[in-house]
Structure I
Amino acid sequence: MGHKKKVMVSAFLFFFFILTFLFINKKIRPNLILADRYEVRGVDVSHYQGDIDWEKMAAENIDFAYIKATEGSRYVDERFRMNWENIEQTDLYYGAYHFFSFDSAGETQAQHYISTVGSLEGRLIPVVDVEYYGDKRRRKKELDRETIKRELDVLLCALEEEYHVKPILYTTYPAYHDLIEGSFDEYGLWIRNVYYMPDIGMKGRWLYWQYTDRAEFDAYIGEEPYIDMNVFAGGRAEFSEMVLPDKSALE
């Protein structure tokens, strides 16, 4: 290999590694451009965002918000009730999500969500967040996956019986491939991918895409400076189907 060619290869590898480093560390964020093609946008929040001014948030070019309500069979997000009451004063579509615990019975988790959230008439379809937490991913070989999937199925069926709609599954790629793929394909999918579009390998499979965890707004003050941003796969007409019927509005 000639000297000139070696220099060109070295330069290419140098810039390739620099770009890869910037991409992995989210300094280069092509998702922001890719997600811009979708017209329905929203956030998901928990107590980490602290006090949220929902009137101000509603002016941030978003359409919906999902609020963390419960986790496992006992935990209630400390900001849930305040967020739930305050967002009702806005024009945003909103719903509540449950963080699924591998260590708790599906039935008690479902009842915990139902008793905490109550009616979802006129609100968005319930979401169950399934992902590895703590040291679960590192120790996943020790997990009883069949038991986890069985309890998740119990939880989903109980929520469907209560709200007359199949819940949506929020998940990450590791949890999807290990616990969801092939077992819960009839449920709508909300996939987290902050690096590239989930169309690669999941085209037509997802309803929501969490495309960044680095958005910043002035509408909240909490220990977490960033907020998750999401898009819906369809247009506004399709999104209206994500809202549960409001029987009181029909009377």
Structure II
Amino acid sequence: MRYVVFSDIHGNFQALQAILEQPEVQEANAFWCLGDVVGYGPDPNACVERVRVLPGVCLAGNHDWAVMGRLNLAEFNADARQAVLWTRKVLTSENLQFLQDLPSRLDNLEEVFTLAHASPRAPVWEYILSADVARLNFSHFGTSYCFVGHTHVPAIFIASKKSASPVQMLTPRPAEVILLGADRMIINPGSVGQPRDGNSMASFVLLDTEKLTIEYRRVNYPIEDTQRRMEAAGLPPRLSMRLSFGW
């Protein structure tokens, strides 16, 4: 089976559509979305409606939960809070219901994969940005591999028995094919709609469960179109500006 694994669309329909138009993505069997379909961006309804019809599964992220009122908005910065409140106003009841029905974690997909939005031990909120935090999470899932999002930064954390370090962090390169071997891994595909690794291109992963490989991909999209729509919606300028720089 060939899967597209992606996360953190954040209401950026232009970025989502750019990924879905890629030939290798159109040939995939199914899609694993790791959450945060909405928040920040100007097209939450279009993003939810597109994800809803994709074959596969979708998780809820912290911004999805915030829109549903499941998180205290005091935990968000002012710009993120404003985007959540705006999204609440424009999201249709049908799309809100879709978000409300989403799980925050799934286990034993293809028998060897766990999915969580943020981390296996705190599926909605924890940021895995270092090998130390990743190390604390390996005991919280029983499969060989766990896909997470939330940080908007592509990364792989490897628990290798052959290494002197208990957990190693790998920064994957675009188009790099990585074999999923005996080592357990926590894998972050990066962000579709708001990358934060200094690269403004939308990020996702191609997973082949027969070959047991993952391949990181980056795709350009019309950032200016998204920024114009954000400005028209009255969303915070900083959220729009950062798309140009990938931070």
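Each value in this text was obtained by applying a stated rule to the coordinates, not by laboratory testing. In this text the structure is predicted, and so the values were computed from the model without any measurement. Cβ atoms are built from the backbone, for glycine too; each structure is taken alone.
When distance in nm of label points 7 Å out along Cα→Cβ at positions 116 and 188 is calculated, the result is 1.3; to which of the structures I, II does this value belong?
II
Suppose you compute FRET efficiency 1/(1 + (r/R0)^6) of positions 76 and 236 (r between Cβ atoms, R0 = 30 Å, to 0.05) for every structure in I, II: which one lands on 1.00?
II
Once distance in nm of label points 7 Å out along Cα→Cβ at positions 60 and 220 is calculated for every structure in I, II, which label goes with the largest value? Don't skip to the answer; put the middle values down first.
Values: I: 0.6; II: 3.9.
Once distance in nm of label points 7 Å out along Cα→Cβ at positions 60 and 220 is tallied for I, II, the winner is II.
Cα Rg over 2.2 N^0.38 Å was computed and gave 0.95; which structure, I, II, did it come from? Please list the in-between numbers first.
On the way: I: 1.12; II: 0.95.
Checking each candidate, the match is II.
A value of 17.1 was derived for mean count of other Cβ atoms within 10 Å over residues 84-91; which structure in I, II was it taken from?
So the calculation was done on II.
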